[in-house]
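Q: Alright, structures below, take your time with them.
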Structure 1
Amino acid sequence: ARHGLDLILIDRDYLEQNDLYSSNLYFREQVEKALPKVKATEERLSELTDIDSHVVNLNSDNIELLSSADIILDGTDNIETRYLIDEYSKENGVPWIYTAALGERGFSMFIEEACFKCMFNQVKPKESCETNGVLREISAITASTSCIKALKHLTGEEVEEKLEIIPEMDEFTPAECSCSERREIEASNVCGEDKYQVFGDSIPEEFRGEVIASNNYLKRLEFQGHILTVFESGRAIIEAESLEEAERLYRTASSI
């Protein structure tokens with residue numbers, strides 16, 4: 001943002017208490033309001049550059065939100081969305097940068113011709129951010145590394161397509177692609193946590209339960225001992241032990 005580059009922000013999630021400690025972007029009052037992360041980020045960065053923010057789950061129906069992007073920086077929390085970004089990148093000739101942090105390690109890779117699916121299958125970590133956590137400093141260093149790669153590309157410099165592992169500064173070059181087809185996005189839990197996304201047609205006002213937080217973008221409530229965060233589109237992030245339980249809670253709370 002401080003380089004004056006216009007930004008498109010896409011994220012499905014909302015702020016929670018732990019976000020105050022994992023990022024220096026947010027204020028406590030934003031967390032208390034349970035603001036969507038992209039809206040909270042827009043509040044902080046809009047004085048520096050133009051921000052186009054979207055509180056949505058990136059999927060095949062809305063992937064065209066990226067149509068004006070010159071490069072895509074990944075900051076997602078699930079592999080399915082990354083597969084979708086990689087597919088879009090290849091079909092539209094827009095490079096992207098894989099960015100991930102897990103425990104005390106970060107991963108950054110500029111991808112234009114390389115196949116992300118093959119690369120990931122070769123180096124796929126067994127841990128998740130739920131079981132292993134994420135060190136804040138690693139997240140910051142990894143994000144900075146990816147931003148430098150993006151700036152190099154945008155200014156015409158060549159960027160190598162190698163996976164950079166932080167802080168070891170190791171590099172990994174993927175083997176030749178063996179994919180015959182690409183997979184579509186699938187339903188998944190949120191970053192290894194006991195949280196699930198459920199998609200439906202119910203609006204927040206139709207949900208029953210004790211309201212914990214509410215704003216123009218979402219309503220967060222407690223229902224049957226579970227926390228449900230419902231967005232205007234009908235999408236919900238639900239704390240549950242299984243996808244089946246999350247779907248049941250959605251239907252019961254919205255009476256559908």
Structure 2
Amino acid sequence: MEEKIFDFWLCNIAGIGNRKIKSLLEYFGSPKEVFSAKRQQLERVENLREKDRERILSCQNLEEVKKQYERLQKKGIHFLSVREETYPEKLCCLCDAPYGLYYKGRLPNSLVPSIAVVGARDASFEGKSLAEKFGCELAENGIQVISGLARGIDISAQRGVLKTARGRTYSVLGTGIDVCYPRQHIEEYMMMQENGGVLSEFPLQTPPLPYHFPMRNRLISAFSDGILVLEAGKGSGSLITAEQGLEQGKEIFVIPGNIMNPKYDGSN
């Protein structure tokens with residue numbers, strides 16, 4: 001448990017992401033050693049700014065870290081580091097696999113087929129109806145649905161899953177695990193914790209910053225065995241997810257549409 005506390009601490013230092021964590025561990029060997037680091041040692045670590053060193057030194061309070069971890073557990077939030085045996089195998093193939101994951105509910109079952117469903121936020125009525133139908137039918141055939149809780153195609157597919165008796169759907173968030181974004185999806189966010197799970201690589205209370213969503217998309221594709229694209233515009237986040245999926249060796253399924261409709265420029 002002590003090692004996990006230090007993993008948790010390392011993942012919660014503001015401004016210290018995967019790249020800097022990697023540099024710290026290459027130099028110190030373990031999160032516990034980073035926790036005990038002195039300024040002179042931190043000055044020898046690549047990729048660290050003075051602001052980073054100050055943040056590390058200012059939060060080397062073990063009792064406070066333990067209290068934070070206890071609060072996490074009381075909220076029903078699980079934390080898992082890449083060093084643990086139960087870390088999702090599908091993420092291990094990523095060159096930038098998140099060092100830590102936060103989740104509520106469960107993580108996707110690696111032994112059960114999974115499909116990511118992605119598409120436009122400003123989807124048409126037909127697109128949302130089709131996404132819901134696919135979500136429902138995938139679930140009824142024992143397939144997990146991975147998506148991002150976003151408006152439009154994402155949430156429509158996940159609602160389709162939640163309408164079934166035993167469907168499982170998982171949302172990868174671009175926020176902290178305790179931040180439901182958009183807020184109007186709070187009902188589905190809560191339901192997924194009983195019928196799948198919600199997960200994030202970002203620390204608690206992290207707001208929905210624009211650059212978080214392309215990062216989130218690589219996890220959506222990594223957790224899936226295939227990606228279904230509906231109503232993807234040119235240069236959209238859905239296309240980014242599909243491209244990342246191709247790089248990861250996933251199968252890509254696309255529903256084509258009207259060539260005169262810009263909502264389908266990416267899909268077509």
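Where a number appears in this text, it was derived from the coordinates with a stated rule and is not lab data. Since the model is a prediction, treat every value here as computed from it, not as a measurement. Cβ atoms are built from the backbone, for glycine too; each structure is taken alone.
Q: For mean count of other Cβ atoms within 10 Å over residues 33-40, which of the structures 1, 2 scores highest? Kindly include the intermediate steps, with their values, before the conclusion.
A: On the way: 1: 22.5; 2: 14.2.
Largest calculated value belongs to 1.
Q: A value of 34, 28, 10 was derived for Cα extents along the principal axes in Å, for residues 113-152 alone; which structure in 1, 2 was it taken from? Walk me through the numbers on the way to the answer.
A: Working: 1: 34, 28, 10; 2: 28, 18, 10.
The read-out comes from structure 1.
Q: Kindly point out which one of 1, 2 the value 31, 21, 18 was derived from, the read-out being semi-axes √(5λ) of the Cα gyration tensor in Å.
A: Details: 1: 31, 21, 18; 2: 36, 20, 16.
For semi-axes √(5λ) of the Cα gyration tensor in Å, the value 31, 21, 18 is produced by structure 1.
Q: Hey, helix-only ellipticity at 222 nm (-39500 (n - 2.57) for each DSSP H run of 4 or more, over all residues; to 500) derived from one of 1, 2 reads -12000; which structure? Could the numbers behind the result be given before it?
A: Numbers: 1: -8500; 2: -12000.
Here the read-out was taken from 2.
Q: I would also like to ask the following. For which of the structures 1, 2 does the calculation of distance in nm of label points 7 Å out along Cα→Cβ at positions 49 and 97 return 2.9? Display every interim value, and only then the final one.
A: Details: 1: 1.0; 2: 2.9.
It traces back to 2.
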